[in-house]
Structure P
Amino acid sequence: MVTILVISDTHDDPSAMEWTLGYLETHKIDTVIHLGDYYDDADILASNGHNLIRVPGTWDTSYYPDPNVENRKFIDVAGWRIFLTHTPESHYNDLAGDIKPESIIVEGTADVFLYGHTHLAELRRRDNIIFFNPGHLTSYECRGCPMTYGLLEIDHDIMNAGIVRLRDNKRRFQGTFEKASLRMAMGI
């Protein structure tokens, strides 16, 4: 079982990364995924030896326009195809070669679609894709949304997903998903 902490929209808030480091000290986490805004916030995780995967957000003005930094990407975890993006749709700051999130949805090329940007936590299945937004970790209630983070527990056949409210560590959303049922919906 691979356990992943998913965070987004830390917006240069030192308390967000302090909380994350503290969480990593007390929980067994294999990988941290940071979905942008701000890309550099996650440097402290890598420098402390944590396995980190990240994409920049639209406020990451030195990274998002850099063709050497992937704004969107796929990763494979135990055979699950996971798409990472900051925005759930194309953005006017996108580069010409960026993967279009809309094409991922239409073509069904991901099992899991991880995104941030809206600050609104979400976990839902639509057709053959699981949409997962961990919310935000800024220290103020942003856009009326409480601070939340995401947890994924993945093995070859099953993924447990949850979004947890930071204030009281209560799960706001949770679900268990079978890879076979997603692939059957696609006809694979």
Structure Q
Amino acid sequence: MIVPGVSLLTRRIVQNLQHPILQSQPCGVDLTLRHVLEWTSPGTIDFSNQHRKTAHTSLIPFTETKLPNGETCMAVHLKQNSYLVEFNETVEMPLDEMGQVFVRSTLFRSGALVSAGVMDSGYHGAMGALLMVLNPHGIVLHQGARLAQFVNHKMSEPVKGYSGVYQGKTKI
């Protein structure tokens, strides 16, 4: 069973929203762009996590961009490549629900996709995703742009919950 967006807000499962009314959707909550990062080293992944090492990243800054109407905004022009994006919103997952992140249709219609892992029951903290810019002309993203939709699924029963190294992180 999918949990409606308004329920995710009233139950404070998704927090730190920029504009709750605009971000609330029938089947979830829109996630907004906080940071774009690029990788500067390889990552290491093994079975037991004994040798696990996440790849290092560096922040790609937003720059002041002039709009056709003369106004300015903070934006970033990304070339065709893969990036790590961090969302403004954080999550507090109940023990009987799990979350998923899906691409918004405007993003894929512009030639980009997001992909993220499962938000385990009991996880609380920052949210992020892999951003893949496939458009050979790149994409311009404004700071705070709505890139993805967070969807929660009710589980058949409560579980012990997530207790890994990313628990409680305030950034990706």
Structure R
Amino acid sequence: MCSTDLAAKETAITRFLQDYPQAVEAGCGHPALRGCEDVRWSEFPECPAAIPVLLHGLLDQAAAPEAKRVLTNSILNSVREINLAVPTVLPFLFRLASDPQVPVQSGLLDLLVSIAGFSEPIDGRNEAVVRWFGSDSDHPEREQCRAVFTENASVVAMLAEELTRPDDRAKLRQAAGLV
């Protein structure tokens, strides 16, 4: 299994900051980021404390693609598991993906579709699927993500309209309980 541990995530963020020191100040005062510094990100297992730096980096033209890549790797623990911090980061991603001035807006939309897929409930009767992805009771972050998608259904519906692939639109709408 391909997974990223906390030390690797923190190393990637350190490298990001060395390459894009201006990212720390990017987007200061942007309404989409209001409150991101108040979250104690490091209290989530396997979540780096510097998530706000990456969220700010999404607003810097030069740093945005790398900030999105490092953020994605920081909130996805493996190819089959999201981090417990994802329900908390989702509102920031919704607001950023809603802003056409965000340099990586389309990439954030794709990330939201991926998170919607990770959030789908697991059929507990399918032993192979449970063995691979774990049961929903072992991963409360899935249901928490679905709740955040549902709480933001009007924004999610608008974001779904920005997607070009019908399957992606349907996945996003389904995560918000719109279908």
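Computed from the coordinates by the stated procedures, all read-outs in this text should not be read as laboratory data. Predicted model, so just to flag it, every value in this text is computed and none were measured. Cβ atoms are built from the backbone, for glycine too; each structure is taken alone.
Tell me which of P, Q, R gives 15.5, 45 when you compute Rg and Dmax of the Cα atoms in Å.
P
Assign the value 13.8, calculated as mean count of other Cβ atoms within 10 Å over residues 31-38, to the correct structure from P, Q, R.
R
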For 2.2 (distance in nm of label points 7 Å out along Cα→Cβ at positions 23 and 39, calculated) the corresponding structure among P, Q, R: P
Value 14.6, calculated as mean count of other Cβ atoms within 10 Å over residues 63-70, assigned to which of P, Q, R: P
Given -16500 for helix-only ellipticity at 222 nm (-39500 (n - 2.57) for each DSSP H run of 4 or more, over all residues; to 500), calculated: source structure among P, Q, R: R
